[in-house]
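Input: structures, listed below.
No lab work stands behind these numbers, since they all come straight from the coordinates. Here the structure is a predicted model, which is why all the values come from computation and not from measurement. Cβ atoms are built from the backbone, for glycine too; each structure is taken alone.
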Structure I
Amino acid sequence: MSLAVDLRLTRPGFSLCVTHDFAASGVTAVFGPSGAGKSTLLRAIAGLEPVAEGRVSFGDTLWQAAGNFVPPEKRGVGYVFQEARLFPHLRVRGNLAYADRRARGLPGMSLEQAVSRFDLGDLLHRWPLSLSGGERQRVALARALLSRPGLLLLDEPLAALDLARKAEILPYLAQLSDLGLPVIYVTHAVEEVAQLADHLVLMQAGRVVASGPVAGLLADPALTAHLGTGLGSRIAGAVLTARILAHHDDGLSELALGAARLWVPRLAQAPGSTVRLRIPAEDVILAKTPPGDVSALNVLPVVVRALHPLPDGGVAVGLQVGEAALVARLTARSVAALALRPGMQVWAMMKAVALGV
């Protein structure tokens, strides 16, 4: 079912004004800098944030409108916060069983399925305070799904974790898109967007500035120009889906992107698997002619799609490689020296280490 919001909220120094219809399936990332209003929007959707003016509906059910307000516990929403918020007086099994009992009779994941999906079998006897941050978040995710929600909301679930713990839990989060229910995932980390999200909602200063499929949005040079040198220059970059062809003895994996070939540091997945890649715009170098002896392993023929000036004097260059879109961020001087124009074929170079998987 789809979620539709039309919300207005004003506080000293901040206002939220969001009208948006969220995708009915898959993972939608709500992305933006700190203070953009991402968490406030999520809390308002869940009914945890008082909003004087607004309308929220989920499918055919009206959650909020003038004179009508469905309390949070009646909305059928699963919510995972930055901190796991597990019941400290219950072991892991007790935390899961609590959600399972409350949702008894509703369709959805069973306790056994949740334990298996999140690899919690060895943790069931443990107390929450004895768990690592990543383990606590895995339990929190399982508990949220055992409430049999119609909508899952995640508010920066990796923000409090170090890099090692983030790497531990990301594979579990990557499975969220196959749950068969809409997931809204709040984050300010573009790497999480690239790895997890199907759809993207970009927020700034309490407003939605763009929305759409992740791959198209992050590689859109017009969006880079719109967002300027702050958020835009950081998030611009292609999100591509490639297939693993082979692993080589020199520590690299060979990938197929249509007819093109890419090389990345060795991956754990087996040949034949598909993976998502992120290529930041600032890591793409362009050349008018095929480069000779260079250290960059990835050199692709591309076609210039569009040129968009940036507020800092740079230029976002939209590129096409087969069916995929790339974007490069160049200086205006480089664009002039190459005489770039739409429809022109050039060569894009990327280091293997710049291809974030």
Structure II
Amino acid sequence: MMQVHVPAMRGKMGSRTYYSCLMPLSAVPQFFKFTDWSGMLPEDREQRVLVEKRVPELASYITENENDYLFSSITASYKSEPQFDPFQPGADIGVLKLQLGDELIINDGQHRCAGIVRALKNGSPELKNHTLSVLLFPWESTDRVQQMFSDLNRFVQKTSKSLDILYDKRDDVAAATLMMIERVPVFRELTEKEKVSLESKSTKLFTLAALYDANVELLKGYDHHDIATNAGLLVDYWTEIAKHMPDWGKVLKGQKLAVELRQEKISSHSTVLRAFGGLGVDLLASENWRSRLTPLEDIDWSKKNPEWENICIVANSVVSNRQARAATKAFIKSKLGVELSDSEKNSLNRAG
């Protein structure tokens, strides 16, 4: 039977011997077993059910970033003991010989593997020669495989959206947002860049995630601009907005505590920021957009203002769903004297 030889290291984890090897991507569809678990009871599965809609996104990530994509190791179990040939007697570095036809049971990384299989079909021919780090353990039983899945995923903590935005160098909106934050004083000093929500005693007013979402709205239709151009547009717009939000300025100058403003008013809430983003799309097309923002100073941003009820405050809590964002944007536009679309009028009527 034909064999595939891969460079490998032999190690020990707990009581088990395992192998760390480098496999060519072309070996993924040959060796890795994709089981359709959807018809089985959860207690009988060895893995979670593959979420098909995640696969195209992962495949695109590879094919669109063929020179610098990155994956962590795949963990799998083998049923047929592979042959390990050390480079010299007793060494833990050598060559692992896998039999073609053997199947490796994926313990962790089935979506990555499925994305690789799809990318091999759609990407350049060079992809098949790229290598993937794989950890191989002996298959013992379904119970053991389930325990491995649990152990591998139990302590995984998803990074916050703010931190993802901060570190993602491929996202043009993220890059423009970070450039804008550094050039708008109230954002530079009062934006939480790591956590997706503000803790009760936080000295910040905004989160990076909320500003990013607002800028996604604001930059619709500006995809053809480069990052620096869009950053300049964002700086102009948010600098002008900040001029007419005196409460933001009070916190920046130390005249009011951030925690007090967040407790009393909605002016720095993500729902309002997203509304400002959408508002910008409507205003920036006109030459006098700066002067049209002046009435922002007359809006009562207090949570006690009954006008916000069923706009973005429901049962005394600020809400951020799509309906609330649309109604908030429509409400602000009405206060600025900007003409509302029929759908915006309807959103206010529903709220009323």
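Quick notes on this structure:
- If helix-only ellipticity at 222 nm (-39500 (n - 2.57) for each DSSP H run of 4 or more, over all residues; to 500) is computed and equals -6000, the structure in I, II: I
- Test item: distance in nm of label points 7 Å out along Cα→Cβ at positions 82 and 106 calculated as 1.7, pick one of I, II: II
- Origin of the derived value 27.0, 83 (Rg and Dmax of the Cα atoms in Å; candidates I, II): II
- Identity of the structure behind 65 (criterion: percent of Cα pairs over 15 Å apart, for residues 66-137 alone, calculated), options I, II: II
- Given 3.5 for distance in nm of label points 7 Å out along Cα→Cβ at positions 170 and 186, calculated: source structure among I, II: II
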